[in-house]
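Given below, in the form of structure tokens, are the structures.
We did not get these values from a lab; they are worked out from the coordinates using the rules stated. Since the structure is predicted, the reported quantities are computational estimates derived from the model, not experimental observations. Cβ atoms are built from the backbone, for glycine too; each structure is taken alone.
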Structure P
Amino acid sequence: MGTPLGDFVRAKRDSIQPQSLGLPDRGRRRSPGLRRLDLAARAGISVEYLTRIEQGRDRRPSPAVIHALADALSLDASERDHLRYLAKITGGECSAHTQPAPPRRNVRPAVLETLRLLEPGIAVVTNRLGDILAHTGAYESVTGAAGLLDADAPNLTRYVFTDARARTFFADWDDIADEQAFDLWLGPSAENAEWLTAQLATVAGPDFTRRRNRHVVPRRGVLRLNHPSGRELRLRRETLELSSDAQQLVVFLPADDATVRAVEQLRQRPHGRLRAIS
């Protein structure tokens, strides 16, 4: 049986062209990417040991081996962080494997006060499962007409994968889908993430499962939205991690003058005030 660590190493190896690492092209082969032999040589480990890691038969490689694999795969900083996190999950050393509890939905008063101070800006508090926990009125102005907040307990991940409107609302839906699938690895607990994953796998199908298992660290660029009013919005995202709460505060800033004008027009429409969802 595979493991998150083994799946990531294999997926990353398959995505690398040997020529990009200065290795010769050895001709046609059954599977794409870097040969297991070449990766093992670059990492200074045996092919047999690498095979055990990829197949999930070795669940506790040493930190030195993890570091060597990161170097051999030419991982960037965010990918290295993800590799170390997966190593902890696979080895059973991560706190995400403690007894599951319902994810925290209440937002601390200090965080709600911060949201109030951000009005009339666009801001939201979420957790890594995609639960929308609190938001400013301007966030509702931007997202409400697209149906993102329709549910009693709105969830961005579920909306992206199960609501047809999401594919129109998010101009770069593929990128957003990759982001949301990846973030489930960082959820408040592995058990809660697996529960949501099982739900989405049933209704969203193999595309969701494929994206989650790719282990590709997303590049979070400018968010492009097709607002139902016909306006196109381009927003930069600044994220403040609330680590002790397993939550994050995301602030959206207009990326161009056209978006500044469009957001100002949307603010003139009737909308709700700051809302905490419990």
Structure Q
Amino acid sequence: MNIRSAILFAGAVSLAMWTARGAIAADLTDVGYVDQADVANLPVFVAANRQLQNYKTQLDAQFGAQVKHARTDAEKQQVAMQFQQQLNDKQREVVGPLFQRAQLAIAAVSASRNLSIVVDKRVVIYGGQDITKDVEAVFTSPQAIAAPSATPAPSEIGFVDQTVLDGVPKVQSANTAMNQFETTQRQVYSARIAQAKSNPEKQQILQQFNKMVADKQDQLLKPLVDQTRAATSDVARKKNLLLVIDKADVIYGGTDITADVQNELTK
């Protein structure tokens, strides 16, 4: 991708229900993308997911039988955590090696193409190099895949880990206040809806509830969304980045500016 002015949209910030997803639309030769849905349809992944589903079905039956003997909510929670851990362990055992090999395949193809970042196809509007088939070819080959000898070149596309930003104290406080407000008001409005005598009246009450929640979001969350966008923009300018996307959309490479944005938000 190389025409630097061809960015149509840049930036992604998420706070509770406030989300802005970045989309890549540029002619940058060092950006690749992978259709992860296509990779997930490879026979080996399909078989692994089928194996996991069968294992989960067995666990569900065992869980149902064991939870009946739990006498308290704490015991039920302990049983649930135990079975969830078993499922997580099985997932790491079955799928973990496949994901590791897929990452090595992506790294190998990226190195051969001189890519600085690989993203999910979902965030690409146009441009970039589609390396999906090359990655699948390397992944399905019988040979071992060597780890890359060097890290990707510095990228003009940055990313932020939104889950980390959601952990900033003032963001946590705002989200907690928002959740408490919505829970309280939901109880109040549910009672009003239950007493309503007609469907139009119920609909009107529901609309009032939705507006109240939206107004509270504007009051509590929107200022933080604006601050996060401003902080992300400032950091991106200082680092000469063309755009910033969510870490969840980055498969390989990129420039992590999470800590920089986090520092700006905590000032």
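General observations
- Structure (P, Q) behind the derived value 0.70 of FRET efficiency 1/(1 + (r/R0)^6) of positions 82 and 162 (r between Cβ atoms, R0 = 30 Å, to 0.05): P
- Among candidates P, Q, the computation of mean count of other Cβ atoms within 10 Å over residues 114-121 that gave 21.5 used structure Q.
- Relative contact order in percent (Cα under 8 Å, 6 or more apart) - highest-scoring structure of P, Q: Q
- Comparison across structures P, Q (criterion: distance in nm of label points 7 Å out along Cα→Cβ at positions 34 and 250) gives the highest value for P.
- Winner on Rg/Rh (Cα atoms, Kirkwood Rh) once structures P, Q are ranked, highest first: Q
- Test item: helix-only ellipticity at 222 nm (-39500 (n - 2.57) for each DSSP H run of 4 or more, over all residues; to 500) calculated as -13500, pick one of P, Q: P
- For the set P, Q, ranking by mean count of other Cβ atoms within 10 Å over residues 178-185 places P highest.
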